[in-house]
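The numbers here are math on the coordinates, done by the rules we state, and not lab data. Note that the structure is predicted; figures quoted are calculated from it, not measured. Cβ atoms are built from the backbone, for glycine too; each structure is taken alone.
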Structure 1
């Protein structure tokens, strides 16, 4: 009898060690982008590691992931271990038996220790994933900043080179218009003038992006500027039957800025929200301040930004609008102006659909 008991205990220890080895192997070879697959493999490995394999059920939930064996039910006799990520409880693993057949005493002390070890290993896996994701995000941000800096230098050069010939075209066309008498020729000259003016405006936007435009920085009240932009855009809101939700903080929010450029930032961001919002939807404009900065957030309920475009939207000439509806300079200009004001701009999904752009300016 003693021999049988010792043999049974040995088999259980082998089973537990095999389970821990399997879990460790799964974690070592885990694909961070296919984490649910790894967690599912861990759950079924745990099931095989318990004393009564046929009746063992496992449930794992952590960070939005939920994996369980086929017959796991609430109310089972169970033991639980918390999953901690950077010392914060972020989920748990539950191993259970049917309550009609087992009691809590049917769990072995070694099984409790095994469950704690597996929870610790899962927590370590999630910590590594978070570090990897953070490093990747930082690297993408640095690459985007370098790319925008290079584009800014190139853009500034192009803008300066184009300014002189455009001024000549516009000037000589105006002189010719004064001398030409035939109506059809006047129309042709007017087309030249209109297109030259349009091109000059694009050059001006390029110079805004490259921070080459002179700024008139002064202390201004933010809310009147925002209200003025909203008044300018009311016809567009009315045309698409879009409801405006606004939440402005204290009345006297002051910042050091160029009024014209700040107006351009707000106009572009709110106009984009209007453009991408379906008819009859709501856009939200929120302005608040903390001890350190002033925050402006503009959210829409459109289709959102596709992941493949997330790092491109601030690049000049990139646009998702149909041909002829956008030059692709709006957000690049916005980025340039905000950077020149020592601020930052970021975006995130507006769940369940849409985008939230957030601008932070330093306080005085």
Structure 2
């Protein structure tokens, strides 16, 4: 068996929360503001891709217990086609994780370690994540459980001090141009919410399967709430300037000034970003090596962790010549490709599975 570790449903939910939210609060406010304006806080509430991916992950696991979407795909469309479709997932997770690693490196170098070579920052993070991934899903789950309280505490330490300075008028008029801008913002957000399909790879290792659905729905609700709060706080403080900053939420941390003593607390945001990015990179890295090992019918995924880690560093350098180009790609081609791989393909597989099941029932009745 490729993986023998187990995690609880609670750990799985916390892992998914920290897999989705770090990069979402970093760049999504500016991206959503460009299309939704003052209604950017409404867009997370209309997160349709998150519901779709969670539903498909749960239903496919119910139809094929103990199997992830790659393994289920081989049973739905046959071994050959299933292998071809299954290859897309490890390759795409490697590519997507390369973008996350590059985002992490660009942010750390640009905001803190300005004189440190980018390759050093990228390499050190990937090395630490590779060590964790070799430990298995249990270690990844425990790190998520350990970091979540710290993440939430640091998040609140940024939001609470700026509450007196928030201007409610910045969110008016609510839906002044109808619901269309909010829906446009939701299309931007599907870049992150579709990542909930990752649950399909984690679900087979959850011990208390009865609580799996409750845990993932709670995680989805927590992501929506966090994005509503972060987007709303950013809007109420920055107003029309929200779209002018690459990292609007970072500006909130820099704005804090308590009694001329606690000022420029961007280190809090840095801590949030590092903790969250670490868990997200570990989760995507784990799915990459696990799915690659399953695709190649290996008995253990650990031998390919470090080679794929080296490849991950190369991909992170290859994804874009600079951060500006990468940001533009995220809002255009990457968004479309994520929708195709994380939403369209699972929906197609689930639809074919339902048709196959219906045909099998009809044959049995005859």
Structure 3
């Protein structure tokens, strides 16, 4: 029997949740509330949906490969993000099948067998998966007060380090590192090390000290890759489209490994339309803020611990087994995500969904 590479055997597979309809069938329930995957409960912009429908109506286009350069979407991103002394052009962008694909590409571009990448733990699991899959070494640094310990991560950089991965806001804790911490960290990063800053939840962050990486480190010409996505605040998770921003030399390196036609036509059209709907984006962020306030109040009233979030989910350390709580909530039709033996992560939903979660939580407790 054929055996996988030793580096592949080190990787714990990502375990996806079952489809909601299948869970409902198995449990004999209906009307499940899914608060497990940090999706935008408001859904996508109506403009994005219209763009998808318009494209589908042109049946002659469905037999054609998508635009492999994502020309129009890159133009739209350039126009939206340029300004305040910053002049971006399409050469500063790379599009991926979700920002997940870009994590895989950047690891394969710069990390070889025996090379190291520094990252926090717990954080997004794909960082270590991408590095280990190519025989690299994932040097994981524990969080301090649920936040990246940037000083310790700088200490972990060695002559073998090629990349540092930072999620800001962090998944699963929802915490951020502020500008002063980032400035101190970036001063300690030596030449030849790429800093990948994953900003998947950027739009939700409201802390005034949240670092503006685009107009600071990128504008300074630093070796950084900023990763952003249309899956979260833009509500296009099903389309699987994300993007990276970096200086042109880094984008050119990564494009050597990017698969041709990696972004489908529907995703490109939807993302471009979503970029132009600021009202929908503001509404989505507003729903999240209101839901956050409600959940904070209710969790505090129940005497439960939670970590204040700058994202669209809340990390809850528990005094009990997370899987047993997950099962209890699931039987009541509420799906959350266990992220540790005594930790769960709950997505902030619509008002009705948040209330359903609290009522189920009360019964479970």
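Supply the structure label, taken from 1, 2, 3, corresponding to mean count of other Cβ atoms within 10 Å over residues 18-25 with the calculated value 25.1. Traced to structure 2.
So helix-only ellipticity at 222 nm (-39500 (n - 2.57) for each DSSP H run of 4 or more, over all residues; to 500), computed for just one structure, reads -11500; which one of 1, 2, 3 is that? It traces back to 3. For Cα extents along the principal axes in Å, the calculated result is 119, 41, 40, so let me know which of 1, 2, 3 that is. The correct label is 1. Here semi-axes √(5λ) of the Cα gyration tensor in Å, for residues 130-241 alone was calculated and came to 22, 18, 15; which of the structures 1, 2, 3 was it taken from? The read-out comes from structure 3.
A value of 24 for relative contact order in percent (Cα under 8 Å, 6 or more apart), calculated from one of 1, 2, 3, originates in structure 3.
If you work out distance in nm of label points 7 Å out along Cα→Cβ at positions 178 and 290 for 1, 2, 3, which one comes out largest? Intermediate values should be presented prior to the final figure.
Numbers: 1: 5.9; 2: 4.3; 3: 2.9.
Once distance in nm of label points 7 Å out along Cα→Cβ at positions 178 and 290 is worked out for each structure, 1 has the highest.
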